[in-house]
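Following this line, the structures themselves.
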Structure P
């Protein structure tokens, strides 16, 4: 998957969990809090991302996901590590 595909999928997964203003544009620099995702919804998002992208998010990494771009970058790096293995 290329960066645009990953970013689009992260946006789609995020939008599925948004309860308020779900049709607003999502930018890479938007925080999940700005998009209305509380900590429980963020955990749900990370679980969805794990299933969708076939990756594992270590528990100690969960607090590092502040912005949409953070998750996109993590998926890209996880996929490149998996592809290299």
Structure Q
């Protein structure tokens, strides 16, 4: 696919079509990789974005308590030595 370089203020850039943005799930940022004479654009995936706020809200609501004990009464720690 051939695209034109366009003027953006004092800089230059390229315009990606809506189809490309949707197909590759590009939203706000991309990773630019310079490799072997090529420029590679890769979408940045942030699957855990917003988790800190969600965990804080869980803590404030008391929803961050264990549902079951993490140590069982019949557990033998000697076998782990």
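Computing volume of the Cα convex hull per residue in Å³ gives 83 for which of P, Q?
Working: P: 83; Q: 280.
Only structure P yields this read-out.
Upon calculation of helix-only ellipticity at 222 nm (-39500 (n - 2.57) for each DSSP H run of 4 or more, over all residues; to 500) from the atomic coordinates, which of the structures P, Q produces -18500? Intermediate values should be presented prior to the final figure.
Numbers: P: -18500; Q: -6000.
For helix-only ellipticity at 222 nm (-39500 (n - 2.57) for each DSSP H run of 4 or more, over all residues; to 500), the value -18500 is produced by structure P.
Name the one structure among P, Q that mean count of other Cβ atoms within 10 Å over residues 14-21 of 10.6 was derived from.
Numbers: P: 13.5; Q: 10.6.
The structure behind it is Q.
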Legend entry - Per relative contact order in percent (Cα under 8 Å, 6 or more apart), the highest-valued of structures P, Q: P
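Values in this text are rule-based calculations from the coordinates and carry no lab data. Worth saying up front: this structure is predicted, and the values here are computed from it rather than measured. Cβ atoms are built from the backbone, for glycine too; each structure is taken alone.
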